Every structure is written in structure tokens, then in C-alpha cells.
Structure I
Amino acid sequence: MKREKLYKIGEVMQYTNLSRQTLHNYTVAGLIHEARRTISGHRLYDETAFDRLEQIKILQSKNYTLIQIKKILEQQETPK
């Protein structure tokens, strides 16, 4: 059985150079999703969060708003 790697918010911050507040805001807004929470309630993210964060950065560089970005990401998740 393959174990998936989960990342604490500090690790995601380190790898992405985003602030804790930005990651929290993206999570609350539904732009990224936590994979699980620890017993103490800390968010844990899987590898997909890094892909999403990269997409968000690219779309922001093209001057999309976060609302537009959320719609784009939701469309990508919807099976056609």
C-alpha cells in the first residue's frame, strides 16, 4: 500500500514562498483543498495543492481575479 505524503502548512510555505495567511485565504476561498487535518486541527495538504498553487500563480500573472481563478479551477474539476 502506497502512503501519500502530506505537507504541513509550514512546508507548503517553504516550497511555494507564499505566506501562511495567503494559504489560509486560498483554503477558505476553496482555491486549494486540505487533504486532512491532524488530531489537533492543523491542515495537511497533499501533492495536488502544489499543482493548484502553480496554476493560481500563472493565472494571477495573467491578471485574473481570484473569483475568476476559482471558476476556472472549478471548470477543470468538472467532468465533461
Structure II
Amino acid sequence: MENTFDAVKAVVMDVMKIDGDDITLETRFIEDLKADSMDQFFLIDGFCEKFDINITDEAARGIQTVGDAVNAIDEALK
């Protein structure tokens, strides 16, 4: 089974329509990937669907980087 980072990266690549060569844990959604508010909504929705979890609005606001997303998802999966 793929690890959380690889699955998050796949969602980011799909939602943002980019190749994932430059995506790291430090990649910032807004500053680096130029995600707007709709992109952010679709990213969170994609993470929830991919991992079959629920990310609260409060938790979603704290997700600024790919690493933040990985950590939030790992926490939700516990």
C-alpha cells in the first residue's frame, strides 16, 4: 500500500493538474502551487475521499503544506 505522502502527492497532482516532480513535504499549497480557495476546497475534499476520513474546517485551515496534510491525515487515521 502506498504511504500517506505518495497518496497526498497523487491527490495534489490530480487536483492541481501538475506533475509531482517538485512536490515535497515542504511544498506550500498557496505560495508554491498557487492554489486558490476552490483548489484548497478540492484538495481537502480529495484527501477526505482518498483516505475515507473527515477533516474539520478548523483542521483544514491549519493545512498549509503537503507535510501539514500528511500529518493531519495520519492523525485522522489513528
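Every number in this text was worked out from the coordinates using simple rules, so none of it is lab data. Keep in mind that what you see is a predicted model, and the values were worked out from it rather than measured. Cβ atoms are built from the backbone, for glycine too; each structure is taken alone.
When relative contact order in percent (Cα under 8 Å, 6 or more apart) is computed for each of I, II, the one that comes out at 39 is II. For the read-out Cα extents along the principal axes in Å, a value of 29, 28, 19 was computed from one structure; give its label from I, II. Only one of I, II returns 29, 28, 19 for Cα extents along the principal axes in Å, namely II. Taking 18.9 as the value of mean count of other Cβ atoms within 10 Å over residues 7-14 derived from one of the structures shown (I, II), identify that structure. The read-out comes from structure II. For distance in nm of label points 7 Å out along Cα→Cβ at positions 15 and 55, the highest value in the series I, II is held by structure I.
Comparing distance in nm of label points 7 Å out along Cα→Cβ at positions 39 and 63 across I, II, which is largest?
I
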